[in-house]
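Peer 1: Structures incoming, each one as structure tokens.
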Structure I
Amino acid sequence: MENTSSLNGFGHGIEQWVQQMERLTPLTGQDTYQQLQELLRQRDLDALLAIFAERVAKIVRIHTLHLDCGQPHSLIAHAPQARQMLHSYRFELRGQHEQLLGQLQYELEQPLSDSQRRQLGQYHQLFCLPLPLYLRLSRLEQQVRLDHLTGLGNRSYFDEAIGRAVEQHCREPHGLVLVLLDLDRFKQVNDTWGHPVGDLVLSRFAQLLQGCIRGTDQAFRLGGDEFALLLQPADPEAWRPVWLRLQHVLHSHKELSAFSVGCSLGAASWHSGMDVQRLYATADAHLYARKKAGVNGPSE
């Protein structure tokens, strides 16, 4: 019900923002409405942030740009250069009732002029019109995509993410590895200690799994004691260091080691001509082969 009511309010919210736009910003004229329409046409929060970053980068030369709105977003990031002097600026983003929506942190190659500061301020105010709705929709989308027990991506999100990853790599390959995992002796934990303890084991394992991967990687719970990772960018052997780290933390974790919980792993690297079904089947076959061979270490 919450999702439906929020989405139903989308059109009404846009009308309110348009009506209040002249009061909230000093911008006037047809260009202002066109800019607002451009922001509102974006499909999700990531797209909104991308178009915002693109527009402000036309006003000033930006070295880095970060947005903190409950969670950090890196909008622009260039590699630092030796002896480079940067100028930092922080701007608050506030909504129609002056509530704090977030903060922007700029690092610029040159100091801001008065004219640039005014232009940024005006565009920030315009950006604040759609931002609350996109933040709300992003939170709702995360609730739909996440597994309620572990906080990892759920099976539906996995299907979406792996399809998108394969599609992207068909256009511009930069390395994709699918890893499938399941817990060893998990049924024994459930049968002996009950499902509440089993849920605790799943939750703790998910935390460890998330800690073994990079920020560019994704972790999912497919159902029961089955998990998956999407490693990208990654070389074909990228699963091995993840496996080593996971084995180490499993053996050293007080709760999981007490239940003798382990895990089995299978992996597959995407290559040209491979679709989602084949990638998954290859990783699944690797998992089955390793389990059959009793492989518990990183070597084959």
Structure II
Amino acid sequence: MGDSIKADIIFVSLFLLFLANVFVWQFIFSLDGNLKVVFFDIGEGDSVFVETPQGHQILIDGGPGQRVLTKLGRAMPFWDKTIDLVISTHPDYDHLSGLVSVLERYQVKAVLWNGGLVNNTVFTNWQKDLAIEKARVWTAQSGQVIKAGVARFFVLYPLADLAGQSVEKESNSSSVVARLSYGDSDFLFTGDLPSKNEADLLDSNQNVASEVLKVAHHGSKYSSSPEFLAMVGPQLAVISCGANNTYGHPNQEVLSNLQNFAITVKRTDQLGDIKVVSDGKNLIY
């Protein structure tokens, strides 16, 4: 009996040691000095996962429904249930709904959102879960800089403080726009910002130049003006849209504009998840 117990203890100890080694090596391999950005294939919506070289994990929007939970389960180690920063660009269902599920399943340390108010069930649940989560909450406004190890998020839009204001009628115009910078690599995340607000952003004389552009509003004809594309000057444009969606996204005129600027285009409806990796100098996609 005693020998059997000892054998069981040795087996359990070896198994736990094996698991510990798996965890340690997976953690080490995740800290490879690269910035990883994954544009989730989330259907007709937006959701982007960012992991910095130091292992900071950031989620920008959550898409519609709960599909983002499956995506996060694949992008993050199975034991990791903490997200350092969630960014909600604006309170449309196809961007916000999944974030409600994320708040319920993950420990979120900090949240950046535009502070604007709308009247619907998803937004009500978002506010309720924010209060329960007790994360640090920041209202986005141009000029803010958020540090994530050696990476930086520069908040470019909204230009004004929208906290407590209704954005019911023009939710897209309230979109948070942020530039993620790591070394020589910059990523511009634009939410659903319309062309008229792109013009306002350009008039503010902030730096929008980026190697990678998340095309606004799923490639809608109401965004991505030639003037905006010229100032951003991306080498890669990523369009997040659902296969055979009823909105006609992406719009052919937008695709033509991107082609005219010789910008490489990748679409989630055609390629699924799109991963871009930067070592601070070079991009791999």
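Peer 1: When distance in nm of label points 7 Å out along Cα→Cβ at positions 130 and 170 is calculated, the result is 2.8; to which of the structures I, II does this value belong?
Peer 2: I
Peer 1: Oh, and also: Of structures I, II, which gives 17.5 when mean count of other Cβ atoms within 10 Å over residues 250-257 is computed from the coordinates?
Peer 2: Numbers: I: 13.8; II: 17.5.
Corresponding structure: II.
Peer 1: Where does the value 19.6 come from, among I, II, when mean count of other Cβ atoms within 10 Å over residues 122-129 is the thing being computed?
Peer 2: The value was obtained from structure I.
Peer 1: When Cα Rg over 2.2 N^0.38 Å is calculated for each of the structures I, II, which structure yields the highest value?
Peer 2: Details: I: 1.23; II: 1.08.
If we compare Cα Rg over 2.2 N^0.38 Å over I, II, the biggest value is for I.
Peer 1: Another question, then. Work out distance in nm of label points 7 Å out along Cα→Cβ at positions 74 and 194 for each of structures I, II, then name the structure with the largest result. Walk me through the numbers on the way to the answer.
Peer 2: Details: I: 4.5; II: 3.5.
Result for distance in nm of label points 7 Å out along Cα→Cβ at positions 74 and 194 over I, II: largest is I.
Peer 1: Of structures I, II, which gives -16000 when helix-only ellipticity at 222 nm (-39500 (n - 2.57) for each DSSP H run of 4 or more, over all residues; to 500) is computed from the coordinates?
Peer 2: I
Peer 1: Right, here's the next one. For structures I, II, calculate mean count of other Cβ atoms within 10 Å over residues 42-49 and state which one comes out highest.
Peer 2: Between I, II, the highest calculated value is found for II.
Quick note: the coordinates plus some simple rules give every number you see, no bench work behind them. Treat the numbers as computed from the prediction; the structure is a model and nothing was measured. Cβ atoms are built from the backbone, for glycine too; each structure is taken alone.
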